[in-house]
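The structures come next, written out as structure tokens.
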Structure I
Amino acid sequence: MSNIDIERELSADLLTEAVSWRHHLHRHPELAYQERKTSDFVAEQLGRFGLKVHRGLAGTGVVGTLSRGTSRRTISIRADMDALPIKEQSGATYASSIAGVMHACGHDGHVAMALAAARVCARMPELDGTVHFIFQPAEEGHGGARRMIDDGLFKMFPCDSIYAMHNWPALPVGSCIARNGAIMSAIAMFEIVISGRGCHGAMPQEGTDSVIAGCHTVVALQSIVSRNVDPLEGVVVSATQIRAGDAWNIIPDTCVIRGTTRWFDSCIGEIIERRIIELTESIASGFGCKAKIHYKHMFPATVNDSVAAERLRSVASAPPVNLKVLEANPTMGSEDFSVMLQTVPGCYLLLGAGKPGTNHGLHSSCYDFNDELIPLGASLWISLVRKELGQETASRTITL
């Protein structure tokens, strides 16, 4: 299929339909592991295109498989399906119909692009090999990728390489980033419970002040970044919640601090955890309090394979996709696709999604996926499949 053929296959009718899929999904968002209607919709479309459909991995996951010819070459393309517990304020005519739930991260668009690509790939008779379109539940902090793997994803659907993308409003449309190595950070979450002895606010000498200990702890945690790791390392320690007491004149028994940490090097991750425990316990003790620390590692850093990244960049920058490939530092955001990349080499790409005027970021209640990306993302996936599984590459051995 020539470049012109791809452009023709991504016809106005198909793109109009893909936008309608996106708006339908946006109107009917579902939270992690609750993507039942989304899963039904995806499976129905894949079946209509002629792909072999498997359901049930991680509960609501869907895999659509297209095989042609005799080659054992196999690639996978992953799209995430879940929404967020956010009340939508975008004002879109197709805004969420589910109170307190919305697609504030563009997963509706990711699904629409992958479905459009699957439909076009199903019409490409010259493919020689297998492509799996993986539709993953529960990306938003709930470990859907790990659960799919634990349920046998790569045993049932082995592949040589795997790819995923995320729309990125901070980049202009027509651009992308596909770094070698780390592109997103590792993530952990923490909860600190400082216990003291409550008393009347007018008689603080009669208690041990958990709030004072908590405030000193929040400040001290910042010394981990400034004093315990190399300044050239990307590290974040953020206390995002501090909760204590219910009355203005009572010093409470407990103070609860919650937050997140980010890093790239696993050794740095160990330092962060150790120092949070040491600082918190010593500060609490110094103020006559006790502390309990709950520290949970979520996902590792998202690390691209250099060969797969170069392959994706070459496809992205060539016709018919014609994206401008940018160089940039990794982001401190996180992504559970990182778990898949620990098992299979591949690449995670950031696709420019900036809109003119007010450009609401990911996870904003006013965010809405930029539909201009649908032909770009679909064309990128189609071109990648053609490059990897086209008959002209049948004799080429893929080594990652």
Structure II
Amino acid sequence: MTTFVIIGGGLAGAKAAETLRAEGFDGRVVLVGEETERPYERPPLSKGYLIGSDPREKAFVHEESWYAAHDIELRLADRATMLDRAARLVTLDGVTELAYDKLLLATGSRVRQLDVPGAHVEGVRYLRTLQEADALRAAFTEDAEVVIVGAGWIGLEGAAAARTHGGQVSIVEADTLPLRRVLGDEVATIYRDLHAAHGVKFHFGSGVREIKADNGHVSGVVLSDGTELPADTVLVGIGIRPATELAEAAGLDVDNGVVTDERLRTSDPAVYACGDVANSYHPMIGTRLRVEHWANALNGGKAAAKCMLDQDFVYDRVPYFYSDQYADYLGKSSGGIGMEYSGYVEPGGYDQVVFRGSVPDLEFIAFWVKDGRVLAGMNANVWDVVDPIQALVRAGYAGKSVDLAALADPKVPLVDLISGSS
């Protein structure tokens, strides 16, 4: 019997297994995950579940019974420790060997650890697993003193959740604005002002020198300039790194992730990679990208399954992610921003940001433009526009420019800009 093994029990791995069955594969499918929980999605960890608006169960990709019903061998709390490509064997926890015909690496990523004195005391937390979300949800109580290290997506969504629960929040960030490398100064300023309006205190241009403890539990954070912030809980959000250990040991090509082509094939034709761990060639953009977002896990898992089945399939979706801060997905119900971002722009890789709508009212679309070409767009509290935004991005990467005055005019339908691009 043909055996496909999937290493990684997250969203990408679960969607790959689901798609294999949906596409008619009747061989053996083994899904291996390090965690004790069955596959779940990560966005609820920093959004609905952490805020308290969604139940824990909503995070799971499938019901527990789904795996047996679809003849998926789900192996939880197992870690792949060795990959023998010549023999096509993967070893779990140094003991159990699994033979495969094709293998998918969907190992995801690991959080970057804070390396300062006191970084491992009780109350210093990260947000990558469901158990960590459980702990943070319990810690985000009214009047809790919360210090967040890092003003990226995890840091800002964590801040919004803590404030929603009534906590006092300070954010420590080495840069001059939150999300500046991702969004640039123009939109990063909007997020700074949003959080400041909700009572978050920023400490920009600063790092952490030490974390203090009282009876083994965090009590404060000493910044690089000597400032001490009181803390009951510290959330560290300083980025993630691809979990490439298995691939590296097996001699696969690795460069900021497992290198793949546009069909998600690695340097070994029997091994594929998708999700956070994959640095894949993107035909639209013309370079390799490693995308660390939910949509890439969701769609990459599906794409990898089709490619493993030798379908004529190229993975070229427009990069996409979303974030809700002081808002739900339907809008700014509490003076916040629900947003969707489509496209890709390197830091500093644009000429200007063109705004359509009202930034003061937090209802706008921002377009990152270079030489008149749209490279990315973000709709904030404006809905049902992702398709035309992505069409503009595809046109932009194809070399087509748009009328920037019309791009900024809400009275001009976005679809008209697509047809009128030159």
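For the reader, a short list of remarks on this structure follows.
- A value of -7000 for helix-only ellipticity at 222 nm (-39500 (n - 2.57) for each DSSP H run of 4 or more, over all residues; to 500), calculated from one of I, II, originates in structure II.
- Structures I, II, by FRET efficiency 1/(1 + (r/R0)^6) of positions 98 and 314 (r between Cβ atoms, R0 = 30 Å, to 0.05): label with the highest value: II
- Here the criterion is distance in nm of label points 7 Å out along Cα→Cβ at positions 74 and 362, and among I, II the highest value is seen for II.
- Structure from which 1.8 was derived, distance in nm of label points 7 Å out along Cα→Cβ at positions 50 and 298, options I, II: II
- Structure from which 44, 23, 18 was derived, semi-axes √(5λ) of the Cα gyration tensor in Å, options I, II: I
- Read-out relative contact order in percent (Cα under 8 Å, 6 or more apart), computed value 14, structure in I, II: II
Every number here is computed from the coordinates shown, using simple stated rules; none is lab data. From a predicted model like this one, the values you see are computed outputs, not experimental measurements. Cβ atoms are built from the backbone, for glycine too; each structure is taken alone.
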